[in-house]
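Nothing in this text is a laboratory measurement; each read-out follows from the coordinates by a stated rule. Keep in mind it's a predicted model, so treat the numbers as computed, not measured. Cβ atoms are built from the backbone, for glycine too; each structure is taken alone.
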Structure 1
Amino acid sequence: MPQQRQHADAAAKQRAYRGRQAQARREELQVRGLPPAPPIPALPSRARWSALLDRAQLSLALARDEMQAYYDDRSEAWQEGERAAALQERLDTLGQLLDDLDALPPF
């Protein structure tokens, strides 16, 4: 016995797939603690730039936090090695970038 069609046609099937993909992206951003992506093309210039900078700051903070957690989870012997020193330099650079972004004057 054949199965019933879930979608009327290929276009409806594609719309459902795209909707599921968009929902998965929204859930992934929510799990990471990031706000949903703003509808950038519709925003005025200053609001658009502000939204882009806020998103960049959140992304950099997330990267820094994950890198710091990775560093903290390693053994003491690893933390004294060259790779740890390179990672610590990147962490310092990310910290400086975040400080610079905080220091930007508002629009």
Structure 2
Amino acid sequence: MRTTPPIPLPVKRALIKLGADIKSARIRRRITMTLMAERAFIARSTLQKVEQGDPGVSLGVYATVLFVLGLSERIADLADVGKDSVGLQLEEARLPRRVRASKPHSANKP
């Protein structure tokens, strides 16, 4: 039996919500589980795991299922550096307080 590492509760909740949203999108499009699994090149049992938010399913499978549903453009924004407020604040804190003009380089230096 394959085990997965412990998953933080907020991550677990987010995956469960993602799975439920994927299931809702599939149902709204009137796509059967069998057809969806075929289109995503996965087993029906894997699709069930996706729709349950199973953390053991690869990100690639989630991405493929979202592609089949026409929702793959959102994947690129998951870790968008422009929306990383903590990273941007840390980067800003490391900026120099002043900027000094560099000395001109002399071409006659030995």
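If we compute FRET efficiency 1/(1 + (r/R0)^6) of positions 9 and 73 (r between Cβ atoms, R0 = 30 Å, to 0.05) for structures 1, 2, which one ends up with the highest value? Write out the running numbers ahead of the final one.
Working: 1: 0.05; 2: 0.55.
When FRET efficiency 1/(1 + (r/R0)^6) of positions 9 and 73 (r between Cβ atoms, R0 = 30 Å, to 0.05) is calculated for 1, 2, structure 2 comes out on top.
Taking distance in nm of label points 7 Å out along Cα→Cβ at positions 65 and 97 as the criterion, the top-ranked structure out of 1, 2 is 2, with the highest value. Where does the value 3.4 come from, among 1, 2, when distance in nm of label points 7 Å out along Cα→Cβ at positions 57 and 89 is the thing being computed? The structure behind it is 2.
As an exercise: helix-only ellipticity at 222 nm (-39500 (n - 2.57) for each DSSP H run of 4 or more, over all residues; to 500), calculated from one structure in 1, 2, equals -25000. Which structure is it? The structure behind it is 1. Looking at mean projected area of the Cα convex hull in nm² for structures 1, 2, the greatest value goes to 2.
Identify which of structures 1, 2 gives the largest calculated value of FRET efficiency 1/(1 + (r/R0)^6) of positions 17 and 33 (r between Cβ atoms, R0 = 30 Å, to 0.05).
Numbers: 1: 0.65; 2: 0.95.
For this comparison of FRET efficiency 1/(1 + (r/R0)^6) of positions 17 and 33 (r between Cβ atoms, R0 = 30 Å, to 0.05), the top structure is 2.
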